[in-house]
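Colleague: Pasting the structures in now, so scroll down.
Any read-out appearing in this document is the output of simple, stated calculations on the displayed coordinates, not a laboratory observation. Every value quoted in this text rests on a predicted model; they were computed, and no experiment measured them. Cβ atoms are built from the backbone, for glycine too; each structure is taken alone.
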Structure 1
């Protein structure tokens, strides 16, 4: 939803999605700076639309995007702890050392998944976290970053070192 909102809101990055008020006109981008895609820009540039027609078009697009975002916001709890933390499991994020600034540990995610991981077993939690912190340091094939989450985590669970020990034994089977 963040991508949709960025098309017509300019303060999205300052607020969480749950706090964003899509009815606040002061937070909207000027109509002519909304991003509606390359094909729209090409058609607007090539056609001879009157300024009034363009303004009406942009206002309708803005209205549509506002309604779409409000409806998405109604259906999803963007403050849900699982939704907040699950983004770290994408292959691109999980393998990116810079992402460790935002996701230094999987503990917040493990804490909201008590039915998957025993949160009282500190040694197991530490082993998972150690492997999480080691993950960006391991050289993986570039295609791993484009795998789906399921493919990536399965692949990770099967990686072995030269001694046939699984590198990410705990991490590859958790979350």
Structure 2
């Protein structure tokens, strides 16, 4: 099942959101796939993006919505453990300070990776920096930690990053 960030990203474009709403409103009957294809290549790309995010599927030539897409994506994410010391390092979703103890730092890096990056998805440096700025002021140091500890892989040219399975 796709990562919640992939679902949110798929719905971020107003055109895709409108198409998704149209599929939902159509109910169990769905929307004929050829009707969407007739709307042009952009509509077909939007539909493909929704399908890759697990929000819609094609059944017998009709596009139908996947009712449990959100629940399944969220269920697949590991919740924070009660009393987790990593929780104490965050305030309002932002990391207060990078811990010096390696074990705690690895917990922080794991949390950030699971929260911000979908496994196997490629991100350019600007996307990574934007995501990291949302949770820590020194995004460059955080990116370095993520790469050094193996949470993100960097391409040879340094322009593309990918979340690793840990």
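Colleague: Given 57, 40, 24 as the derived value for Cα extents along the principal axes in Å, which of the supplied structures 1, 2 does it correspond to? Could the numbers behind the result be given before it?
Modeller: Values: 1: 70, 34, 24; 2: 57, 40, 24.
The structure behind it is 2.
Colleague: Additional query: Comparing distance in nm of label points 7 Å out along Cα→Cβ at positions 103 and 143 across 1, 2, which structure shows the greatest value? Don't jump to the answer; show the numbers that get you there.
Modeller: Values: 1: 2.3; 2: 3.2.
Result for distance in nm of label points 7 Å out along Cα→Cβ at positions 103 and 143 over 1, 2: largest is 2.
Colleague: Continuing with the same structure: I have 4.0 for distance in nm of label points 7 Å out along Cα→Cβ at positions 23 and 135, calculated from one of the structures 1, 2. Which structure is it? Mind showing how you got there, number by number?
Modeller: On the way: 1: 4.0; 2: 2.8.
Considering all the candidates, the number was obtained from 1.
Colleague: If distance in nm of label points 7 Å out along Cα→Cβ at positions 39 and 71 computes to 2.7, which of 1, 2 did it come from?
Modeller: On the way: 1: 2.0; 2: 2.7.
Structure 2 accounts for this read-out.
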